[in-house]
1. Using log10 I(q)/I(0) by the Debye sum over Cα atoms at q = 0.08, 0.14, 0.15 Å⁻¹ as the calculated read-out, with -0.32, -1.09, -1.29 as its value, let me know the right label among P, Q.
2. 1.26 is what came out when Rg/Rh (Cα atoms, Kirkwood Rh), for residues 179-274 alone was calculated for one structure; which of P, Q is it?
3. Using mean count of other Cβ atoms within 10 Å over residues 27-34 for the comparison, can you identify which of P, Q gives the largest number?
4. Thinking of P, Q, which structure, once relative contact order in percent (Cα under 8 Å, 6 or more apart) is computed, gives back 20?
5. Supply the structure label, taken from P, Q, corresponding to helix-only ellipticity at 222 nm (-39500 (n - 2.57) for each DSSP H run of 4 or more, over all residues; to 500) with the calculated value -17000.
6. Looking just at distance in nm of label points 7 Å out along Cα→Cβ at positions 35 and 267, which of the labels P, Q belongs to the structure with the highest value?
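The numbers here are math on the coordinates, done by the rules we state, and not lab data. This structure is a prediction, so every number in the text was calculated from the model and none was measured. Cβ atoms are built from the backbone, for glycine too; each structure is taken alone.
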Structure P
């Protein structure tokens, strides 16, 4: 017996929509949607905040405070951490120490998972059978050895730190307190400065959680609020993504780049609605693409101008108000 399988109306709808979006992408010379999401985007897509990045790096170099990058979801905290992570290995602190860096981008970790993730990020060996305290002890000993023998301080980046279990916080506290009193007493030369700097990120709620659960670290941590993108940076953000989708990102010139089919006014409307949040700019631009793709299909025009941007921004605002 032969069973006939008919394409449902829903599948036909999504296939048609997909074809419409693809037509728009091809029309503007893109190989894929410029506004697709990336877990870890190509560094060529990053829009830098030079002054803010300098403030992060300067705090690490002076070694006086740990750092907490504070911002809303999608504000660019991870991007800033990755940029600082990129720059630190080329620098030295006020005493001439180089930097060994580690990055823990996972969240929701249990105590042992956190300890193992820290050791892995810093390329420190341990046995899988060890308890979390043994792993962190090995991390502490290796950080001390690197400081003494290699003149290298450790900078440990922890993303969305408060998403992890409270017990995992105390592993961070141990590292934040290095060198321990025992290390100081056993070492003939003075150990009179921290040998590990923590660079953490999270929302304002995460920062408040740290104040409550780990005041011993919070009291020695500088919270830095991630600045929103201004209109010029929002324009660069969209321009970089369009260039990336066109395969021309290596020739991108931040002083002279193409944002077509978007207009300057459309980007200003998008950025105002997004409040300078990169994730929301991307989402709104994706919405504009969908409307513009339908417009291209019906009228042959792929442009994203004031009318389309305003329409999408108003819809976005309505959704936010309903959610709240």
Structure Q
């Protein structure tokens, strides 16, 4: 008998159970909250996964994932911050948040920073530290520049999305940015093994080899949600045009020189999107920046160097 596809509530419950098991592998117990915030495209539902106590004397930490990614993949990063309040944000269109389909040519930076400001207001957070991976790191840099009074410290994991001129989209990203083709490709069913192979093309060979199986399950299930494909494809279209990164989403060294916050870059020298050596001008432009370069690590360096990355992040944010 053919297997029936889970209904949306059943699917989301399966995702939550898999995430809880994956977090539990690292000794974490998440709490969930849904919030509704205003955006230039109307109200959007955002799912938050929270760790730690609200009584934390230091600013809360916002955790921002990459494009087409999810927060549970960074469970080891959260585990390295015991005692800190961490708020992991399912960015609109990702995870269990509501859909977010960006129109062609939409003002990418303005949209995402408007959402972030509205989220901080909704949560009544005056000041936060921000940890971002890939696209999340790009948003972290945007936030330090556009919301300087509300961001204290930054941690950028892997190449920060399309922030720096010279970042290279791979063939998969280029295809996903093609109108209609991107949605079609994201909707193709994929076996768990194929799903891992596909993701490791971006994260690095073997990057997911040591994660708990429930983490893979959660990520695989998220990619089957009905809102996932159109939302993710629209983000790739907003970043890429005709196989190149749109210059409008880049951050110039001149603008980076105005960044107030201390910024820690943790970057693998085998990152497929951009190597640290190609970002020296951009990193060096930031007045208070430090680079930790990890040999052989890919786009998600904490997966291959969990202890080093966890220690560096904790020291930077707890300084």
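1. Values: P: -0.49, -1.06, -1.15; Q: -0.32, -1.09, -1.29.
Source structure: Q.
2. Working: P: 1.26; Q: 1.03.
Value 1.26 for Rg/Rh (Cα atoms, Kirkwood Rh), for residues 179-274 alone corresponds to P out of P, Q.
3. Result for mean count of other Cβ atoms within 10 Å over residues 27-34 over P, Q: largest is P.
4. Comparing all candidates, it corresponds to Q.
5. The structure behind it is P.
6. Comparing P, Q, the top value of distance in nm of label points 7 Å out along Cα→Cβ at positions 35 and 267 belongs to Q.
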